[in-house]
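Once you scroll down, you'll see the structures, which are given as structure tokens.
Since every read-out is calculated from the coordinates, none of them should be taken as a lab result. It should be emphasised that the depicted structure is a prediction, and the values quoted were computed from it without experimental measurement. Cβ atoms are built from the backbone, for glycine too; each structure is taken alone.
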Structure 1
Amino acid sequence: MMQRIRNIVFDMGNVLLDFRPERVVERFCADEAERALILRELFHAPEWLMADRGLIRDRERYELIRPRLDPAHWEALRNCCYHWEFCMDPLPGARRFVEDCRRAGWRTYILSNASDLFFTYFDNFAPLSDFDGAVISFQEKLLKPDREIYLRLLRRYGLVPEECFFIDDREENVAAARALGMEGHVFRNDYPALRALFGLED
């Protein structure tokens, strides 16, 4: 399989950068009840996907969500809305894996659902110029696993699906890539297994 792979396509959250909203609410919320409330209303509500789809800007979430909450929670909501990206730290082993793949001759790409803040925090991982290309959902007004966002990546960079290997932490996103002919891997924080699959030394 790996002999025909020329391109490695990475999801960003929980593949390259550690996205754990629990860390955000733990920092800014007063108690367990408030943490559960903000986690639900910010990270698991329609506004999150609206920003990822590019229908609103990231910082606009606060004013849209605030009317649903009691004023006692507005400060916690504001802090979580405006400072959530602090949790986007590189996952252990991710930077080295990308660098070793590039040294071995594979081209690397990003295909991610993300809001406009992507360009603020992604440098925590690496300059985007270190990759051969990127397709980010808010710019495309599309979300994985929509077939069209994968096709845009392929068309934009002239990629052959059978020469691409897609890494994402969500089964449905990998399934969509496979349906187009890509190889894929559902990532479970298992860089040692990926290194073995790609024949990279530890």
Structure 2
Amino acid sequence: MKRLLLALTTVLFASVGQAAELGDDGLHKTDWMRDTFKDLSEDLAEASDEGKRLLIMFEQRGCVYCTKMHKEVFPDPDVEAMIEDNYFVVQLNLHGDVEVTDFDGETLSEKDMARKWGILFTPTLMYIDESVEDGRTAPEAAVAMMPGAFAKGTTLDLMTWVHEKRYLLDGDEDFQRYHARRIQERNDGNTD
């Protein structure tokens, strides 16, 4: 019996620990990330065609917070389902040399685009509006940005808040109030 429990525990932890593999660039790779030409206008159009929101994710090699997100947050069934069902994810490398074309038409390397956009932390998740006016940059087109690693609840709440377009609602429930309400509901056992 002990051997069976040990074997099951080993398999369980091995599968959780392998939630995302590292690519040649040292960044975590998942099935829900898209390999695109990094032309954000084209990526937005493709996301829209699929009925999804464009999510730009900056990461870097050796980022312990990126690893935390890929091992503890993104594999959570609710978070993973939210991403797979609702988001078109484009990963960018904070120090990378792949060319990226911003919505304003400027093409720069990933690292130069990160400087242009003021990206300081990894991971940084940038949730892009459903449509972007000509001449705007990605940060100007973002409805929300998440700089750094957060727990499952915060990450899922932000993804839900963006997906439900709560940033467009009038009233007093900005993201912080929405998140506080969701925490209280989870604590009370009312998660629906």
(message) Comparing 1, 2, where is mean count of other Cβ atoms within 10 Å over residues 40-47 highest?
(response) 2
(request) Compute distance in nm of label points 7 Å out along Cα→Cβ at positions 48 and 88 for each of 1, 2 and report the one that scores greatest. (result) 1
(request) Identify which of structures 1, 2 gives the largest calculated value of relative contact order in percent (Cα under 8 Å, 6 or more apart). (result) 1
